[in-house]
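The data blocks that follow each hold one structure.
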Structure I
Amino acid sequence: MNNPILSYTLNLILVRPARAVRVLRMFAIGLAGVFAASSALATDYYVSAAGADGNPGTASAPWRTIAKVNATSLAPGDRVLFRRGDAWAETLRPGASGAQGNPITYADYGSGAAPVITGASNNDCIGWTSARSHLVFRNLHLRDCGQPSGGNRGGINVYSNAGTSRDITVENSLIENAQTWNIYMSGIDGLVIRGNTLRNAELQHGIYLDGSLGADNALIEDNHIYGNPDMCVQFNSNGQNRLRNLVLRYNRLENCGAGGLNNIGADGLLAHHNLFHGAMPAIYNGCDGADSGCSRGAINGVYANNTIVTSGGGWATCFSNSSSLGTPTFSTFVNNICVHDAARGPAFENVEAISGQRVDFNLFFSTRTSTLAFVWAGREYQGLASYREGTGNEANGLSADPAFADRAASDFQLSSGSPAVDSGTSLGYSRDLAGVAVPQGAAPDRGAFELADDAGGSTPPATPEGLRIEF
């Protein structure tokens, strides 16, 4: 054995076990001290519009500018705290990485409205191109980023072409009116976007994950995304790299111009318990225009327990799997509610000649027509019964009014008489969009909302603020 420390330790354990216990206990105490010292060395820096950059950055003597933050060498565990009620027309450029379990955090302090960052003129509010890892952005208000005419600029804009950025968290923030997109990420491995409101980008998307440099291991949950002129959420390989291990859950995606979700390059996307609502197509599963032959298109996606309500005078569908470039695929479309009230378009379409998909336990309804259109392998069917007979799909599908609690008020929870209650199939999920435990009855409900049973099920606790998922 060539390791003297290991040899000594094994000898203690075998020959003198009592002393071994004492030595190991001392080692553990020392190691705990090292970690405690490391934590104690972390520093909180405060930034206020009433501060001065010559100050030490303490709560009583804060800095004034983001430029000072950018010029400071931060260490793992450090926090930069912006005073609530203040605003900065500067761009935050993180200059260092945290460490696993010990991130660098950019957040808030004080009372009042969340701190506002508007970015330098025609520039991002937050962005970087070199590898930056283990960072948290929390309780911020990013507004008008990239305005008035910054091309490809946004609220948080990361194109990490000098190494992969890892373990990034964006939570409990408002990002709005960005010039191009509210959040854009490429060159990312390990991302959490949680509890944010992402609205009204000027040109494109609420969230755009780009596979050009890779974008893997992302959890997008509990966000409200609406009013963006292109997609609420886009996952795009750009013909380069499929995006892997993505989860989209518990989000409200509403009234984005081109659609709710554009999956044109994810492998195995799991999208469940989301609400898609408004005058837009809901879910598109396909290929990007730069992906000739669809060699990096969407494959193996699972779409389950979503509530989808389309409307408006244009073309829309609850789900579309199609491409003129090649053959995208998906795995599962189960337990969804599709209310198709758009003027044109099928309720569900799969244009491609594919097989092996699980398409069942969905509920379909329309107030515009009693005979919804379905497309499978390029062939159109009128009505659910015809579609079932022609394809073998939807053996347990329903054509019925889902009986929402109050559709006029955009309350898409289920009422007690809904045919969606207790009629889904178990997929192993533990909660719904509203935080109600699943199932409440003999079987899960269809759609994103589980009808709470006061006599039975319980509501799980809310996700604690600051909870982080390590990839």
Structure II
Amino acid sequence: MNFRPFILIILLGLFSAACGSGSGGSAVQTTPPAGSSDNNGGSASDDQGSVDLTHKTFIASTDALLNPERGLYKWTDLLEDDYSGLRSEGYTLAYVRVMLKNYLAAPLDAAFIAQINQGFGKLRNAGVKAVLRFVYSDSEEVVTDAPLNIILQHISQLKDVLNQNADVIYVMQAGFIGRWGEWHSSTNGLDTDAPSRKAVLDAILNVLPASRDIQVRTPMFKDSYVSLGGSGDRIGHHNDCFLASDTDEGTYPHEAIDVWKDYVAKDGLLLPVGGETCAVNPPRSDCTTALAELNQLHYSFLSGSYSPDVLANWQAQGCLDEIKSRLGYRFSLTDAWFNDHVKPGDVLHVKLAIKNDGFAPLYDPRDVYLLLEGSSSYIVKLDVVPSLWAAGSSVTVEENIGLPNLVAEGKYSLSIWMPDRASTLAGNPLYDIEFANASGNLITDSITVDSTAKPYAVETNLFFEPK
């Protein structure tokens, strides 16, 4: 079942309604409460007691963060490139081309599919994810794509390798059709034939795991697909001539530019948007417009390889660092409230104010944990949905969490942990989400477990467990 329509309803509802107090053990995600900037601490209470809270404010960091599934990407070829140095260059995403020009009239062979699998292994070892595209041509080839029956055969053959490597595929671009896989200049006329385009999208969506989204080159391609009965729930957008003209070189029809930008912007609440620049076009390609549209359309990624002239202009005008920082999500703690002295077996009350300064939300599902670490380590999963932390918004998460009766007394730190959900990546810190704070994901290092602390034994259904 696809839950995105329900998430959209919830997401929109967050802007019009606040939630309850959270004292029953379920996390609350609301806008910050009135008085949240007050440095006097405060208290938490219910019918079973009250406790004094320490209030801590946080310093936001302006550093570039190597967080997964966002940022500038580097152009690569899956079968030719070694990804080991990408993170040291500042990339966690790679545009990953797979060239199929040797198979225009033939099925893919087992050796070729094995090479694809090996390439994904290099990505995984490097701590990088893919913006994936299969193509039959770049700029030099006369024949730009294969006949439809061959394309559909190839897509079917790729099912196993795509499923085996879904953990490192951030998004798959529709590809296959036309020059560069950008759905224009098709040798076989597939770019102008709506039923053929639908057949390709149907095939990709059928073989790609349901947890992965795809992107199409223009919003009109998605709209056409939906008009023919297809579901658009997993189809986002890539614009490979961002800001290059008034229409972004045909990304939008000139008579309805704003209509189609609004279409992309709404999709960007739930589906990844990205692309590349292709030409300097002042003043549209200058910083002012770039920042405004990246924010409006909720961009998660852009090419760090092309166009070098546009990137150089952004550097000269002073916005490139901001773009690098704000592509995708950018979570930071602004405030926290907690009882810093807790009896063994009693309850730790935690309230966190979190801001998303990015252009976009987090699209892929993640779990959010609190880690309590001292002489022993404990963990609890919060009942929150971080994909609801919308771009430009602030939320409050509030919990009562029980400590074990036999927890050792002493000092503990409290921090947030957001690992990848894939079992193959969950233990790899390169795929964890880092908060944009001077203290990183640390909430406090001064929780004291002390048998003489003021009692606070409210009812809760959340408990720290040994890690």
Structure III
Amino acid sequence: MNIEKQLQDDHSVKLIVEYDQDKMNQYKKRAATMLASRSKIPGFRPGKAPYEVVARTFGEGAITEQAIDLIIDKEYANILKEAGVEPGGSGSLEAVDSLEPPKFTFRVPLAPEIDLGDYKATRLDYEWKGVEQKDIDAALEDLRQMYAATETVDQPIELGNYILVDVKSETVELNRTGFATFVREEDRDTEWPYTGFAKALVGLKAGENRTLTHTFPADWEIAELQNVTAELEVTVKTVRALILPDLDDAFAKQIGAGETVDELKESVKQDVERRSQDAYDDTYFVDLIEKIKAGATIKYHEHTLEHEGEHVLSDLSNRLAQQGMDLETYFKVRQTTREKFVEEEVKPVAKKRLERSLILDEIVRLENLQLDNEALDAEYNNAVNGLAMQGFDFKKLRGGRQGQKQMSQAIAMDAANRVMTRKALDMLKAIATGNYQPVAPVETAEAETEAEAEKPSE
């Protein structure tokens, strides 16, 4: 077998493979036997007809085609090994250049390659400052509101009230009967029908009405309302006030955050700090990875990016399924097509995910980061407990014990990935903040045995 290797600009390789004619003849004989075994040839048992009879029955072309399929099936892995090619996806037979001698051209996408450059020179200060007391107080207030009761009141609408209103308008998209909303102090872009609508009703009592006028911008998400100046007649039907629970020991026990209000406050403080630091870390590591990427060389085939895009779409599909929606409905709601959505939204996300993953994997390799069982066990148990809290019952899985085993393995793999990702990110943070310490190499049992054997005997 003779192989000519031609690297391509799209991070693929063209392999021109030439076989001995004897090799091709061997595969043609096997192909003829296979064809004969699949069909009835008069006078012969299945698979026993001579080559010449099979050739007359099916034609040399059919035998050759079957022989080529056999070569690809049996020899492809060996071709890659002989050529020293690490594939990044399934290759393809690009051309049959000749049959005498047999010569084939394969196109193979290459595995991604990455060179991080001088990544240890990257610097980015870590400046998370903790949280302020007002953040903790706000979280405690949110917690009280979550457990608050409501009661109908005969008083003007105030911030923090729930209200029920009727909305009438000549703009049909804005008509509502019995529309419930919360009167917030802060503005939210998701408020219907526009930001600040509920707050504009402050001061009204049940039975009273107010006419509001609003002009929707040209880029409004509902096409029928773009550039429309609408008049809305709003009638208040019900005003309900929140009855907040007292911040005391009884409240701490009610929500399971301890026995005392001090334990509740400490729990809330830790939660606020964790969420604050997580939010900071998200931004910090995005910026840090972008800095490292700027000095790195990353190569991958389009096939690799497409494969990552399939994962992005699959993740979106799973999230939508939890909301009772499928992808095709989602595309209709977004007024787009699958092709446009993939090109404009999936590919950029897939590119970032792929390149981040390649960078972190390379950090793991270069820094010899190892998975430790203690961290893996903790991550696995957290995942299992989280599923249990959501009502997931392993005993009801399809497939019985085999299904439970497959689920357990999937959770373990996911837990291992998260642990290694955290190790890689921690290493990058140490490098960027000037606190780099190389990981000590882990001695294998074999190395320890050899070292023990080299000790002088007493």
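Every number in this text was worked out from the coordinates using simple rules, so none of it is lab data. Given the structure is predicted, the values throughout are model-derived calculations rather than measurements. Cβ atoms are built from the backbone, for glycine too; each structure is taken alone.
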Exercise for review: Figure out for me which of the structures I, II, III the number 1.02 belongs to, where Rg/Rh (Cα atoms, Kirkwood Rh) was derived from the coordinates.
Suggested key: II
Point to revise | Identity of the structure behind -3500 (criterion: helix-only ellipticity at 222 nm (-39500 (n - 2.57) for each DSSP H run of 4 or more, over all residues; to 500), calculated), options I, II, III | key: I
Review point. Taking distance in nm of label points 7 Å out along Cα→Cβ at positions 247 and 351 for each of I, II, III, which is largest?
Key: II
Revision key, fill the gap. With relative contact order in percent (Cα under 8 Å, 6 or more apart) computed for every candidate in I, II, III, 18 is reproduced by structure II
